[in-house]
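Visitor: Below you'll find a set of structures to go through.
Throughout, read-outs are computed from the coordinates displayed, never taken from laboratory work. Just so it is clear, the model here is predicted, and its values are computed rather than measured. Cβ atoms are built from the backbone, for glycine too; each structure is taken alone.
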Structure P
Amino acid sequence: MILSIIGIVLGTIAIGLFIWLKNDQKMSNDLHEGDLEAAKHAYEALMEDFNNYQVDNERKIVGLEKQIEINSKEHERKIVRLTTELPKVIRKVIGHIEFAKPLDKK
């Protein structure tokens, strides 16, 4: 009789522990699931920010390439204009030198 009562008490304690451990495990799983969900949202936000960063950098690179192209064309035009005007400037300088009076009169 005493053994059967001890068996029943131990059985109820075992069932109670099993239910308590099951609930504790469920709570633990829910907390881990929440952490995983938060990490998933954080990674998605990070990916979106990185994609926006890449797009912005591509736009900046394209803008800088256009600016470089414009500056190089401008410098090319200046060089062309300088090469066309250079013979005139040289003739002017040489003309003044040729027709200048000599400083020493020998």
Structure Q
Amino acid sequence: MKHNYLIDRTHSKKRIVVTKDRHNWIVKFGSPKQKEEIFEKKAEYWYFSTLEAMLVHLHDFMLKDGLGSLNIKEITRTLKQSRKEVADMAQDIVEKGVENGWK
């Protein structure tokens, strides 16, 4: 079964997959160790009506997940890392969209 994922990444021992249907951006969140069909059944699904809302939520998730303490150096490092990861995801989505003929 071939999947048309826009993004398929692992972040902090969790797999994040982004797809799109006609009306929503869909984020699937689960274990990277599961086989594809098991991942599809057991993954947590998040639905977003706009790309902006999805990227903001992913940034918030990555920021909260990366913080281990309230040390200013760790906060700064985690903030930079989460911004970079979300920017990379956005760039991948744009490139994949161009490949698929989006305007």
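Visitor: Using the calculated result 1.2 for distance in nm of label points 7 Å out along Cα→Cβ at positions 16 and 32, pick out the matching structure from P, Q.
Guide: Details: P: 2.8; Q: 1.2.
This value belongs to structure Q.
Visitor: Moving to a separate point now. Ranked on percent of Cα pairs over 21 Å apart, which label among P, Q comes first with the largest value?
Guide: Largest calculated value belongs to P.
Visitor: Let me ask something additional. If mean count of other Cβ atoms within 10 Å over residues 56-63 comes out at 10.0 when worked out from the coordinates, which of P, Q was used? It would help to have the intermediate numbers written out before the result.
Guide: Details: P: 10.0; Q: 17.2.
The value was obtained from structure P.
Visitor: Right, another one. Thinking of P, Q, which structure, once FRET efficiency 1/(1 + (r/R0)^6) of positions 24 and 72 (r between Cβ atoms, R0 = 30 Å, to 0.05) is computed, gives back 0.20? Show your work: numbers first, answer last.
Guide: Numbers: P: 0.00; Q: 0.20.
Label of the source structure: Q.
Visitor: If distance in nm of label points 7 Å out along Cα→Cβ at positions 8 and 64 computes to 2.7, which of P, Q did it come from?
Guide: Q
Visitor: Out of P, Q, which structure matches -16500 when helix-only ellipticity at 222 nm (-39500 (n - 2.57) for each DSSP H run of 4 or more, over all residues; to 500) is calculated?
Guide: Numbers: P: -35000; Q: -16500.
It must be structure Q, since only it matches.
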